[in-house]
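The numbers here are math on the coordinates, done by the rules we state, and not lab data. Here the structure is a predicted model, which is why all the values come from computation and not from measurement. Cβ atoms are built from the backbone, for glycine too; each structure is taken alone.
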Structure I
Amino acid sequence: MKNLFIERNCLLSANKLYRWSLSYKISKSTKEIIFIGLNPSLSDEVFLDNTTKKIIKISKNNNYGKVKLINLFALISSKPEKLLNHKNPIGYLNNNHIYKNLKYWSENKNCDLWLGWGDQGKFLNRNQKIVKKIIHYNLIRKNNFDKSLGPLFIKKTIKDNPIHPLYCSDNSILQSYF
């Protein structure tokens, strides 16, 4: 997959404990999508884990040309359980990056927002805090554009959270979250 990217960009903290964003230009399509997941695994500009590969496949199958990954928690870990024992799993700059990306989404009709953090997003009520911000920026988006898409997801878990993409088909269809 590495050679299929037109551009790649990974924004890490200076100490490399946190990943603020990861983006790939995957085709010449002008459609963009921002994905909000739980926490970053080990993917970066070169290495792609299974979750990142799945997000890219689903995005490509839904005709997106650029994919940006951000997360509720910025702590890099291949084991989400590590979030529970870390003193700052959110990361000192993560909210700034999330809000900046939500603002970008609200101002760009060609950009969609996809939610997929699973049930662990409830840790520290993080999902609720970010959903409130999403609602705020969705109102701005609706004021900016006629018939704009709100946030998207594939399906919800039994506990009513947007499902993690790893548990979905490559051909999953994104649908309205609200």
Structure II
Amino acid sequence: MQNSDGPISFDELLDSARESAFHLEMRDSYGVTDEAGDFARWQRTGERDNDPASAYWSPWVALIRRTVARGVLVRRARIVSEPVSTYIRYEHGGTSVNLKAGEDVRWLPRRRASGITLSGNDFWLFDERVVRFNHFTGEGGWASREDTDDPAVAELCTAAFATVWERGIPHSRYTV
């Protein structure tokens, strides 16, 4: 999937959503470079940047707020092993900003995910018809992305997300 300028950016995909944007995360650790500094600081000090206006968060918060303001439902679900990894504790500690931006977030312990047909990769699902798969290395670093509007793939991801969401625990009730 491309526009006239090449591959569609994430912002363009989110801006094109009319009803929903759902994100499913299934890894216990990520090693993406744009959060490496904040993660290292949290590991040293236990302090997490939770300021929606900070340089770290403000681009994301602005993007989600403008999306939600158009009436788009933005949900994030995370399947996690328990006890949770150090990275998941870090991620949990920053989720308050996702909520302030307008996302709804749920957590599903991996033991409760048995029996759910899942895609092999994390994904964003836009309006239950366009899927962006995010591919990561074994160490959790960014590898690539893949977009599809294949109806069968969108249907699989829609069903998977719906089941994870139904079984998931709202962020306000999930402790790490």
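Given a value of 13 for percent of Cα pairs over 29 Å apart, calculated from one of I, II, which structure does it belong to?
Among I, II, the structure yielding 13 for percent of Cα pairs over 29 Å apart is I.
Work out which structure the value -11000 belongs to, where helix-only ellipticity at 222 nm (-39500 (n - 2.57) for each DSSP H run of 4 or more, over all residues; to 500) was derived from one of I, II.
Corresponding structure: II.
Thinking of I, II, which structure, once distance in nm of label points 7 Å out along Cα→Cβ at positions 24 and 48 is computed, gives back 0.3?
Derived from the structure labelled I.
Out of I, II, choose the structure whose coordinates give distance in nm of label points 7 Å out along Cα→Cβ at positions 40 and 112 equal to 3.6 when calculated.
II
Match the computed value 23 of relative contact order in percent (Cα under 8 Å, 6 or more apart) to one of the structures I, II, and report its label.
Computed on structure I.
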